[in-house]
Structure P
Amino acid sequence: MRDELARLAIGEDLAGLMVKDVLRDRFEMSRKIIRKLVEGQGVLVNGEHVWLTWRLRAGDELRLLLPVEESEDILPEPIPFRSVYEDEDVLVIDKPAGLIVHPTTGHWTGTLANGVVYDWKLRGVSARFRPVHRIDQHSSGLIVVAKNHYAHKLLGEQMKQRTVERLYEAVIHGVMEEARGLVDAPIERSDEDRRVRKVRKDGQEARTAYRVLERYPFADPNPEEFIVVPGGQIKPGGTRVELKLFTGRTHQIRVHMQHLGYPLFGDAMYYKGDDSAWIERQALHAKLLGFEHPRTKEWMRFQSPLPNDMEQLVERLRAGDTAGGRGMTGGGPREVLHD
């Protein structure tokens, strides 16, 4: 079985060029993909196999076919997930919190990949699970999976060129005073714990823009409710923020918010307090994803509503509730910002 990467009618503008020139310049194919096309005899002109040095003529039909690959190393498992969009090249998924994207050491089963491969086999779809990016196990929201090598390459290039649109929403501890800002702080692994990331001068470039959506200051806070951070204390309460990634470092948003002194609610790795009465996972959701489709070149844009547990957290903060049971009568103070 072979997967059709492209079908092209040759016009006067391409007449006289060799096939390899069209693959390189028109389709922007890597040497690796071209080599696979050659090895699989997947370059066809008017239905006949040709070599890369074949010269094209006006009116020819060029077809490119790759052998279909499958994720034979991933065990199919009936794990539920929400598919937002799917075609022959891409699969967009709204991942729930708690689900790991891809098998890794110690987690060979029970992942999103296991569920997707199971669904594909059930429907007779031949494809390989290739996530273009990932989000943390305990974060929720949109991710895109490429279903073939060509789609993965082009989407990967968009990630490197930073043209993929990604917006996140988070609920953070403290009342953030600035309406918006940009965190430009390099990130690297911690020497003390290799699972943890931290802002370090010798780290990789990391840039995150943030914008305040809503503030929830606690009324008459108790002294113990103030969060101590380098340089002072944060006013107790919460802030709902929208975040845009310009780079894609591991734990980037979580690390950058902690660096500013506003750790995420429910983030057990980057916040020392106990938020279990508020939310049982980090309050971070990938709410918007946009990219250019690798085959059609159409701009695709998807949105995901805030999950129930984060909605409940926001409603409690709006109402002035506190995890300590102090509570308030009536609606608590809040400030909503609009552009």
Structure Q
Amino acid sequence: MKVIRISASNAKYGGNVYEKMIDSALSGENSVETFHCMPDVSGYLKYLMVPIFYLRVFFKSLFNRADIVIQPLESVFWLNKRKKNIVLLHHFDPSYSNSLSRLNQAFTFWLLKINMNKVDKLVVVSNYWKREMEKVGFKDVTIAYNAFEIDKFKEKKLSDSIFDELKNNGKLNIYIGNAHPKKGYFKVVDAIGDLSVNLISSGYQNSAPDTDRVTNYTLNYDSYLEMLKSVDLVITYSQFKEGWCRTAHEALLLGTPVVGSGFGGMGELLEFSGQDICASDSELRKVTQQFIKDRSSMKAIDQSYVESFSIERFNLTWQKIIKEVS
């Protein structure tokens, strides 16, 4: 079977990590090609490239020799009725996005709905989004959960690192995610920034004002995992509806407790792994204060649940999806 996967971006965020795993899952029994539609640009320049993006999607969808086309929500501008079309939706929520991004997201979601009869299968990454898409009117919605190299997390060990300087001051270390409004960064700082803890963030450092309340790190993936393992608590207080939340899942695999907003698919992860969901800033502050007083106040992690999201299960799910649409 010839499969082409159309990619809307080559960025290194959670959705793209997931999509690249599809290539590995299907490459054994199928011929898989990946096509990147968007030129490698960032910032507002990428919005100037939108016409080029849609032209590339159009021509690649129309002129390819694949039997099956897999594409994300962002590239549903043109679905070829002569092909089997699988659309992958991680999430849809323009909250905290800029005006151009909001407009583009609304447009692509509208395109998805008007092309509903051309979608042979819609794939989502959580029960939350399965229910939401069924409300829209999609009949054939399949969940293909995120996956992780479980053994890599089990074998992860701590070494002397830059995080030792924070451990030595006697305060608890709390990772609060990327320094971006949509990830809840500013709300977390306002809610618990005055408590006697070390707050840590990573990435997006130019999005956050200079503050002595948060230490920001630029990390490669291995250092990022070491940081997740070394901190005492991870807060994923996203203010948009997540598809899942790989950061929270990675922390749980490393044995670090998580408190989160539970928005979108993240709620399923936190609920079934036994972690706290905080619906308000005051509740987040209360849970954090209790944790400072007594570390045992945090709920135990259901390790068997978080470790069930294996690469093997992911591969079998996607191989089954291909067979169902063939």
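Bear in mind that the values in this text are calculations on the coordinates, not laboratory data. A quick note: this is a predicted structure, and the numbers were derived from the prediction, not measured. Cβ atoms are built from the backbone, for glycine too; each structure is taken alone.
Of note:
- Structure responsible for 168, with volume of the Cα convex hull per residue in Å³ calculated and labels P, Q on offer: P
- At a computed -11500 (helix-only ellipticity at 222 nm (-39500 (n - 2.57) for each DSSP H run of 4 or more, over all residues; to 500)), which of P, Q: Q
- Per distance in nm of label points 7 Å out along Cα→Cβ at positions 240 and 288, the highest-valued of structures P, Q: Q
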